[in-house]
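Computed from the coordinates by the stated procedures, all read-outs in this text should not be read as laboratory data. Please read all numbers here as calculations on a predicted model, not as lab measurements. Cβ atoms are built from the backbone, for glycine too; each structure is taken alone.
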Structure I
């Protein structure tokens, strides 16, 4: 049945590291059948998940694109909450997947809070994804591919290919680069950051116009823009993107739901 192969996507946080009453820090929730997982886990993610009726203890995997606090801060909250006796007693093992040095990052986080984030060794499976290998990484019925993003030395962008042959790409934070264009080739759903307007360009981030260029060159079918700083929100985001991309454009908001 078609619905059995659908992936339900919810934008948990469409904002940045700047506090906002309306936009949380970056996180995207995915549901496939009864399986839940995340792309990034910025501050406030667990609270937002609770408001959406998604139990954090049901998350089977968390993907991290890079180590900036606005993409990772609620990892500490998740580990700490997992130690709650009734959660820990029933918690199934889960995967933490991300760029090289993810294991070191997790270890240093646990050391900083020691022993409050320490969990049984067999509860977390840490998997580091090397963007230089160009390999597919299986999980459930999905295939994942990663490439380098132009942001921090460890930053990656992620492509997820679904059991039904659909593809979803999430850029994380990145500047314009050909690697993300290649990763996004013919994507059914392309989720790109669009942090600052062209007039206030910041190195390491995309403008809406640049996001449109990537989507157009990659021939993406649908483009979702997210990760808006206040400077970008003060402009006509969609119009700037539309100059370069003629396909469907969606401006993300917290709680936005999509199906692939």
Structure II
């Protein structure tokens, strides 16, 4: 059986399989039904590992084991595999989410917070900084910053960035609004994001940004996150952001933003 490495690599990413698993699975798909020994020969996977791999694939919903002498394995239709994998992912995610939710009332979280509180005492505010790679990581950290806001939130973003902010930050922004946090958002507004801008007006003052192209967020005039790349030119997986706790720089940037804010037109 000859399967291109590029195709195997795509399958690994899509279905979250290791190299041996994807080789054995595609080998079984090509045969329909087969023994472990045959699959070892076809897939070029060591015989000593083949049974473990087949057992893993069965648990994940990719194949069926048929008892007998010898034991044979049956391939499932790819459409059925997709449905089974999807159901398993949803089930696993729900179980993990419930376990994490239960931690809120568990002594484990108290001990973790105690460790963090003790450790943070030895850290200078200016040392609380770091870089984040990948847009999902950026938004996870942004959401944390927004949730911790006490007084002000300033967001400057791009056309597409405004659409992303609604999806990723709206629940946390709504909670901030109820707490009395002042929220301002500036972005280029066009027909593609006007509806989103009006939706964000429910929690923030939104204005159209025309002369400045930037991506940054300032929280309470002391925390700052700014993105280094143009989101139109780079894939989201390569997006990079810098987060820093810096009252001096954050306030300076906010003062410059104030001057531009006065020239911006409010979204209607």
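Couple of notes before you dig in:
- Origin of the value 0.25, where FRET efficiency 1/(1 + (r/R0)^6) of positions 11 and 107 (r between Cβ atoms, R0 = 35 Å, to 0.05) was derived from one of I, II: II
- Structure from which 16.5 was derived, mean count of other Cβ atoms within 10 Å over residues 59-66, options I, II: II
- Origin of the derived value 0.96 (Cα Rg over 2.2 N^0.38 Å; candidates I, II): I
- Structure from which -6500 was derived, helix-only ellipticity at 222 nm (-39500 (n - 2.57) for each DSSP H run of 4 or more, over all residues; to 500), options I, II: I
- Origin of the value 1.6, where distance in nm of label points 7 Å out along Cα→Cβ at positions 139 and 187 was derived from one of I, II: I
- The maximum of distance in nm of label points 7 Å out along Cα→Cβ at positions 35 and 243 over structures I, II, that is, the highest value, falls on II.
- If you line up I, II by mean count of other Cβ atoms within 10 Å over residues 43-50, the top spot, with the largest value, goes to I.
- In this comparison of I, II, the computed figure 4.5 for distance in nm of label points 7 Å out along Cα→Cβ at positions 27 and 147 is attributed to II.
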